[in-house]
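Novice: These are the structures in question, set out in turn.
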Structure P
Amino acid sequence: MNADRAAVDLDQLRHTAAHLLAHAVVDLFGSDVQLAIGPSIEDGFYYDFRKPAPFVPEDLPRIEQRMRELVGKDLKMSGREVSRTEAVAYYKDRNQPFKLELIDGIPADEPLSFYTIGEFTDLCRGGHVASSKEIGALKLTSLAGAYWRGDEHRPMLQRIYGTAFASQSELDEHLARVEEAERRDHRKLGKELDLFSIEESAGPGLVFWHPNGGRVRQVLEEFIRGELRKRGYEPVYTPHVVSEELFRISGHIQSFAENMFAPIDVDEQRYRLKPMNCPGHILIYKSRPRSYRDLPLRLAEFGTVYRFERSGTLHGLLRVRGITQDDAHLFCTPEQLQQEFENTADAALTVLKAFKFESYHFSVATRPDKAIGEPEVWDRATDAIKRACDNVGLAYEIEEGGGAFYGPKLDINVKDAIGRDWQLSTVQADFNLPERFELTYAGADGADHRPVMIHRALLGSLERLFGVLIEHFGGAFPAWLAPVQAVVMPITDGQFDYARRINDTLFEKGFRSEVDASNERLQKKIRTQQLRKVPYMLVVGKTEAAEGTVNVRARSGEQRTMSLESFVAELAAEVAARA
């Protein structure tokens, strides 16, 4: 209870800080500034403005100082209900078109309220601290552009971001975490380590995996394929472009069209880039009659799908338009659903634990507003997920309305090395698509029955996972994942042949290794490989060549001389253990 209360207070504190931000901006830049919205968000708050002369970064310290002055005045927050007539008149007099549009969008039977702090009044539903003095520390962090209502066809506004805490020490800790997150930013490290690029000439949100990133992806795929083989999955491949009719049957056209690319007309038939793999897997299921003896049928594909994410939401590898899912669909009898769901949740946890995430959080997402299927069907699926979680001891929260449009789901969130939450794995139960596609299997009684589907992605998407892993490890991948596991460095040209023989041996053993054949001095070579974050550097000079040994310099700083056979054995054990 105390933790929940603290979280609510922090949200209210930041919401109040957003009001003070608008107060400070109006104080400094005058009443011709047009105000939009100013909510609290996960790590702070923002407010959107439009003014004749755009803000510049140099404005932020001035605004921040004015906010501190307002905090120091111990201004009280007060609220009152107002009539729609009064609210409209208030904002018409002040030339505030965005506020008028907000009022117009509020249902007529819903009350309106104004909140005032100091000399600033704003349209607001409430949720504040009582006084500005409760804001112990604040900082404005950045300035960005933002379309009104997130619509690129609407006016471009300027968004000022900030954060606030009850104490300076909390703010200092937060800023240290932000600094560490910036150091780990996957976009920055992706360029420095030559892992991937997003080429604007080819299109935003489309990822090019460079050889270093491609090696990591290959390891990830091989890891997942190995786990799937153990669990009875069958590999399948489906086309990237299919008839639009499939997505009409599935309900995607009705419920997901805004996230799909425009149709392609070929030979008087409409096609779509697939946003999901499930209709293709359903067609494989339907390709021949199925019996209860065939079930459960588990079909898996590293399937690339395409979604029209708005340009303003794209973010490196974490939000892209070409998404490669480690996707699978399971077809089972209703009696098998719970066990299959339990097995799938166990598979997700087994895979995630290989990446040494700090902790896990589970949520069961229920029927959204835009859903297909009858409520009682949703209730059956949701109950099955809850029972499965209870049986395997997963403590979960309910996320009301967070399910996919065709079924409820279990989402698994992980906490990374610096304490941030990421949603990766998802497992969904679905009674609706088997009904819409008229899937059947012959039961033991000889009659046709309807199977149940489970949609699942153990890692979400390879692009998003890769971005998360880059930041989780700070680019210093463990040896089993590293693009280059060892670099052999001859001190002089006289040891080059020996270095090549070592590299050949490592290659034959299945390791990813290289020889640094540059003419640089040894210290420069070592520094170069440290910047590449290579786990092991094998330095070979005259002594090592004569004795058949290697001087091993670990990324951690540890250094020792050993036989090549011993190094190979230790590296093999480390990779096998995914240490």
Structure Q
Amino acid sequence: MPDLLVSLYPYDLGHLRIIAECWGIELNARARDAAANELAASLLDPQRVRETIEVLPRAARPALDALLAARGRIAWAEFSRRFGNIREMGAAKRDREQPHRKPVSAAEILFYRGLLAKAFFDTAKGSQEFAYIPGDLLKIITREERQENVEEVLGRPATPAEKAFEIPASDRILDDATTLLAGLRVGNANWPRSLSEEAQLESRLLHLLHAAKLLKKNNLQPEAVKRFLEAPRAEALSILVEAWKASDTFDELRLLPGLLCEGEWENNPRSTRQTLLNFIQGIPENQWWSFPAFLRDLKLKRPDFQRPAGDYDSWFIKRAADGQYLRGFAYWDAVEGALARFLIEILHSLGLVDIASPGEDKDFTAFRVRSAFSFLSAAEKGKIAIASNGKISVARLAPRAARYQIARFCEWDSGDLDTPFARVRGYPTASDDYIYRVSARSLKHANQQGLKASQLLSLLAKHTSGNVPPTLVKSLNRWEANGSEARAENQIVLRVTRPEVLEELRKSKAARFLGEALGPTAIIVKAGALSKVEAALAELGLLLEVIESPGL
């Protein structure tokens, strides 16, 4: 783009004086060329740029942000459609009406401050008119904006009431990730119901595991998963944190609970995330900070953090509860405010901030940026205990890789899991143990995945120093050799009062629906055929009494 001086040369002396007035500068030069040089030198002072941007009318900020997001220039047809036109008027009319004092558009506000110019540039489609920020001025504004993002501190320290109930950060997301990876690996047959009870939190973790390249289209990536599960906890947590920060696909806005995003519009989750992180990183470490005050300042000073063009109308975002579309700045709290809260919840789940609330079970009102993963648990040396009936208790701090493998062979006791995804928000659980049970069904399922009972036995022996109950050793060995040797199943049994009734039924057209005889007056009815047998009995002049039970 042309530099500021080149952009100022087409203006007459009166126009240059208007720009100087808007910047609070008094021009000494009386000739136009000298005034342009004097004004350009004054406008390129970083301190003046910062002050002018700070007092820029609110209506103009979206237009400036749009230009900054587009690297300094936007086709004039598009820019004027979004941010208004600049009225054409001669010098006499301009000096008489003073449009800079009563601008009719964001474009005029920027134009009469010298922050916006117009020129034709060559494009692939030929010469085209653009709105642009002069090149040298653009560099200063961009640098100042970056420094402001890093250095500006939003909000204030938390009050005692706001931080009354502390919820420290933890590394439990590593355990939840292990649970989810194991669930995906074993498939729906052993999937614990507790995972589906909090679908939104599960979805968040799924997206995070995709960002970390542990999953691809919900399929595990074996080598990456192996490295993640075997890595020390600090390293594993860093894998998730860095993947989240760098991800272009983890879209917090579209993962926000209670909101539905519709249409073809696009947002930039990585840029939005980094902007919010810059504000949060400006907060003093290890100091409790008021979230309501942070949110208030964010709305007041940098409301358009995720909408560089200040466009609050073209994004179709709907509230799931009542179908209300949240369009316009009036819904900032329901969208941008909720997004800021959501991002801090994610930071908390990743162990980067503590949160606090006025009381238990209330929304958090304070947060504290941690200086390091000081909470990280020690090496994974938790115990694995095995009962003779096949119940396996795995401590949370047992090796994650071992728990992942054990889960592939066993039934999951969802009651003891205590809805693991509730822990993403940091609330404590009743037990730090994961409970699994060895059963014929789980071993059959494992066998279908190419796993053998002997592998489970070796795994348990390795992680319990050989302390596997003899009865379980015997059970696994017998299963390996003979498969299932006992079976329990639900069946529908038809009982009649006399053998002759059963014999008559055998000779009817219902015979094909009868299974194994259990005696002279009892027989099994094949699955799904009870109504057929009932109809056949009716044709024989017999009414069937059906006794309801859980098996029917």
Structure R
Amino acid sequence: MHTFVWAFDKYVLMLPGVSDMSPGMSPLLNTETRIDGNAMKRIEEVTLFYEISQALNEHLELKKSLYKVLDIMSSSMNMARGTVSILDPLSNEISIEVAHSLSPSTIERVKYKLGEGITGRVIQTGKPVAIPKISEEPQFLNRTAARKKIQDNSELSFICVPIKKANHVIGALSVDRPYEPDYALKEGQKILMVVATMIAQHVINLETIRREKEQLRNENKRLRDELENKYRITNIVGNSNKMREVFQMISQVCKSNATVLVRGESGTGKELVANSVHYNSPRANGPFIKVNCAAIPANLIESELFGHEKGAFTGAVKQKPGKFELAHKGTLFLDEIGSIGLDVQANLLRVLQEKEFERVGGQRTLKVDVRIVAATNKNLERAVEDGSFRGDLYYRLNVFPIYMPPLRERKTDILLLADFFLEKYSKENDKSIKRFSTPAIDMMMAYHWPGNVRELENGIERAVLLCNGGVVHSYHLPPTLQTGQESDTLPELSLEDAVANLEREMIIDALKNTRGNITAAAEVLKTTVRKFAYKAKRHDVHYAHYR
């Protein structure tokens, strides 16, 4: 007798006991090969485990998987009835999760206490039980009232094994089968133990998937809530008249599906307006796709917006969806739309009007439901006149224009924005900076801010990095503000004047911190009250103004 390799449905087994075969005959092809009983049992067991594994992996719903497993066991193990019972750890009550050949009403009705009956004892002790004849077992309750003799003078055997998760018993798997004197119950018990282990692992996998899904749902909800809070209209910093007009226009248009065109200089916060329009609209739960048209090469912009088919051009190795497809049921933000070439403008106009397009190199027309929010710092009217921008596209985009004013036109918002950025970057850099000095405030108010809010934000970030105290002084601000070269905010100062300005600034700061208390202010500056009063009078600083 030799050992041959037997391939069976994705598994390769080493089976002893295979009879000698003539040269050239393959065990895979010769159907007349004689195999002893043990080898055949092993094949049947592997087949059973493989089918059960397939059934468990087929569904992510536990009950469907378990019913499929019981069906497989019924056909493979001559099973009259199979049951999976689950323990409720809070009430210590055992209920039937799934059962083969039992009515739904019976499954719902039957309950066991921990330790009650054979199933309760198996779950309580964690040890399997095999009963040759259930009629001779006094602890067998037959609470389902479903056991009866299959034929005259026939009996049922009962096998029950625990389902364990780690070292904890979470349920039991039980099987009824016709009594056969020659059937080895211990072998059947071993098979059920393997099946119970597979079920337990499936339960663990499903719980892991459920927890991960729940974590993803919670994280998704948290991020959405964070975005909605971040991009509320009221969260845009500004209380000037011009910004109030912007807030009013955003609130009017956000609930509609109208195309929005945000106009304004670079750095005024056009993208912030686009975010507010989307996250305050009925499309807030949909995707929000952003495209900077100026950052994409002219020969790729069409593919980026509309996608392309495989082989449409050199390098198109696979199909790629465009931004319009990705933004379906959501909002597409086209920043710097004035930089799009004329060849792409025609396709863009079609999407805006007909809500349809074709991928580059494609033949199929795709329908999309996308809201467009566009932004530009270019003079589109002039571009229409000189022919670099299509007039029909301009009028299609210009449905609801929103103008973002430059920072020099909203002077009253400068301090609000500065305080906002000061708090933001102080937290990021773990610094305790409370405010700006008076000369620093004067300097910011006098500057004309050609870079708008973006320049202000960068300047405050730089000042926070340089500042080592609790107050941002004028010398912490960028050189363009300090020298006055850009805005003539500072005259040329002599050394004496510069020292005098610094003394005055420190005196004012000390009085502000002490609310006009001269004694406390002198202690802050580590000088005497007499010297402090003398310096304050010399620089025309009156302590009563700060009380």
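Computed from the coordinates by the stated procedures, all read-outs in this text should not be read as laboratory data. Quantities reported herein were computed from a predicted structural model and do not represent experimental measurements. Cβ atoms are built from the backbone, for glycine too; each structure is taken alone.
Novice: If you work out distance in nm of label points 7 Å out along Cα→Cβ at positions 43 and 355 for P, Q, R, which one comes out largest?
Specialist: Working: P: 1.8; Q: 4.6; R: 6.1.
Looking at the calculated values, the largest one is R.
Novice: Computing Rg/Rh (Cα atoms, Kirkwood Rh) for each of P, Q, R, which one ends up highest?
Specialist: Going through P, Q, R one by one, Rg/Rh (Cα atoms, Kirkwood Rh) is largest in R.
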